[in-house]
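As structure tokens, here come the structures.
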Structure P
Amino acid sequence: MLQIVTVVLLVVVLLLVLAEMIARFGLGLGNPPLWQEDSEIEYLAQPSKNYLRFGKRISYNSYSMRSDEFPVAKTDPNELRVLVIGDSIVNGGVHVDQDALATSILQRKLHEFLHRPVIVGNISAASWGPPNYLAYIKRYGTFQADVAVIVVNSLDYADAPTFVPLTKRRPQRKPVLALQELVDKYMPLYARHKMRARKNAKWKSEIPTADQIQMCLDAVKEIVGLLRKDGVQVLFAQHLDKIELAGEPEIGHGELGRTIRELDIDPIQLGGYYAKAIEDGINPYHDQIHPSDIGQKIISEVLLESIIDSV
């Protein structure tokens with residue numbers, strides 16, 4: 001009996017070691033993108049970090065942008081600088097490789113088309129809203145940008161920061177084990193995702209307050225004012241999630257559109273381009289709201305045309 005128990009325990013240990021190695025070296029777990037709390041921005045990616053997750057490369061530069069490193073000031077007077085600002089739509093998350101991001105594609109295509117040096121900075125984090133964008137620009141400035149594109153979705157009209165402590169979804173340090181991250185983070189996320197999919201539910205169901213809405217719409221106006229003060233051409237693009245595309249846009253889409261138009265900016269509507277892709281048998285969504293690699297490519301193509309027209 002003692003020998004049987006010993007063998008069973010040895011097999012269990014070996015299986016756990018094998019599972020840990022697969023999770024760590026096969027999936028890239030155990031080394032998650034790390035975040036830091038901030039008293040003004042709320043939270044942002046820890047700077048100058050590189051990761052490999054699920055076979056996807058994820059890099060943040062010294063300004064916590066999901067972009068390659070570049071100097072604060074232009075090194076070439078002919079250089080074109082573009083800032084693309086947003087939340088998880090722009091950031092891509094762990095399911096989009098660095099090179100497949102709309103901003104990475106945009107940088108390559110602008111260089112090819114304009115035959116001049118191009119930098120595209122990706123200022124983004126999951127669940128950021130206009131007040132986060134504003135706080136970031138106040139902290140870091142506009143990087144001598146020529147054009148800024150702010151990508152918003154319907155939830156952004158009331159996505160005010162809460163400044164609650166960061167959870168396991170946005171870790172501040174590495175877990176001890178890769179399996180620990182799988183159990184603590186990804187299994188609960190998967191369960192919530194499946195529940196939403198079954199119920200065809202929205203990602204957020206909280207009813208926003210008037211103060212939250214006003215804070216976000218005021219932030220949109222203030223960030224445009226700051227960018228324009230520095231001579232930056234400002235563009236907006238409005239994203240629709242899969243449910244909105246199949247039905248009607250949420251109230252926030254209209255509220256944001258109205259505020260943007262009051263600033264003499266006609267927002268780019270991405271929904272029609274997603275719909276065309278679906279008609280052609282191509283799915284631009286990774287899930288209910290986030291663009292897939294194809295969706296990121298569509299965004300880059302739409303923004304490419306608009307940026308070229310503006311410079």
Structure Q
Amino acid sequence: MKKRRDFLRLSALSSLFLTRVAGARAAPVSGKAAGPVVISTWDHGVPANAAAWAVLSQNGRALDAVEAGVKVPEADPKVNSVGYGGLPDRDGRVTLDACIMDERGNCGSVAGLEHILHPVSVARRVMEDTPHVMLVGEGALAFALSKGFKKQNLLTPAAEKAWKEWLKTARYAPKINAENHDTIGMVALDAAGNLSGACTTSGLAYKMHGRVGDSPIIGAGLYVDNEVGAATATGLGEAVIRTVGSFLVVELMRQGKTPKEACRQAVERITKKFPAYRDIQIGFVALHKNGQYGAYALQPGFNYAVYSPTVPNQLTDAESWLK
């Protein structure tokens with residue numbers, strides 16, 4: 001009997017040792033947060049995260065959190081790449097793109113929307129009140145007005161002044177980490193273990209009128225799969241669209257990659273598919289279903305913000321492909 005007890009004790013210890021070794025081998029390269037967590041892109045992610053956290057900390061739904069979060073930079077006239085205050089297209093018109101996606105795979109988006117302060121909220125109404133995923137241009141505006149959204153001028157004096165200065169040369173060469181980051185993307189995990197995400201932008205400064213980037217395109221600028229994780233992108237949308245970037249990040253996580261490694265491999269894919277990659281910026285942030293998070297960028301200079309009960313709401317510089 002004693003030998004049997006010794007054998008069982010040794011077997012248990014061996015199993016524990018092997019489990020710990022396996023755990024050590026599988027140690028994540030990305031950070032991991034306990035409880036609800038929200039992650040978003042760029043400096044304006046910090047106040048956006050604070051608004052999202054006000055929802056998450058009260059056991060609110062991730063969908064409500066991401067909408068509340070990205071509405072902060074949408075309404076901030078000092079943020080010149082999102083919403084009110086966004087730099088216009090080359091015709092002087094502020095056109096907005098946004099999308100939102102919930103834990104059930106429901107999604108909505110708008111593109112080329114003018115005169116509406118919160119395109120992300122219009123995107124949510126597209127998701128919830130129509131059989132469609134995307135509305136664009138005049139149709140998106142008519143829909144927004146029918147839902148009670150108010151029409152207003154989004155071209156601030158500062159943005160108009162910058163546009164008129166640009167007209168003197170009309171040279172189209174967006175600055176890396178300035179005019180071509182063009183987005184706030186946010187993904188969140190709530191206390192119930194559900195994921196959602198949102199992405200909103202005024203697009204590239206001085207773009208051709210009618211140009212749409214990756215931000216309102218499900219799978220490119222944003223993707224959520226509640227079985228696996230969520231990801232969002234920032235940077236030159238044309239490059240992200242060509243690689244279906246956010247979907248790629250989520251699928252790489254499905255294959256066992258950490259969020260950071262998934263983001264890194266998505267950036268690497270862009271360097272192979274987009275020959276002019278040295279002249280642009282691309283950044284991804286990702287959040288796994290288990291609370292693990294990570295980010296990676298093409299160029300130095302991309303930062304992101306994370307907020308959870310164990311992670312203070314502050315900016316972190318992402319590692320980059322180019323040094």
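When mean count of other Cβ atoms within 10 Å over residues 113-120 is computed for each of P, Q, which one produces 17.2?
Structure of origin is P.
For which of the structures P, Q does the calculation of helix-only ellipticity at 222 nm (-39500 (n - 2.57) for each DSSP H run of 4 or more, over all residues; to 500) return -11000?
Answer by label: Q.
Quick check: 2.5 is what I get for distance in nm of label points 7 Å out along Cα→Cβ at positions 89 and 129, calculated from one of P, Q. Which structure matches?
Only structure Q yields this read-out.
Just checking, which of P, Q has the largest value of FRET efficiency 1/(1 + (r/R0)^6) of positions 105 and 209 (r between Cβ atoms, R0 = 35 Å, to 0.05)?
Greatest value across P, Q: structure Q.
Computing distance in nm of label points 7 Å out along Cα→Cβ at positions 65 and 257 for each of P, Q, which one ends up highest?
Across P, Q, distance in nm of label points 7 Å out along Cα→Cβ at positions 65 and 257 peaks for P.
The numbers here are math on the coordinates, done by the rules we state, and not lab data. Because the structure is predicted, anything quoted here is derived from the model rather than measured. Cβ atoms are built from the backbone, for glycine too; each structure is taken alone.
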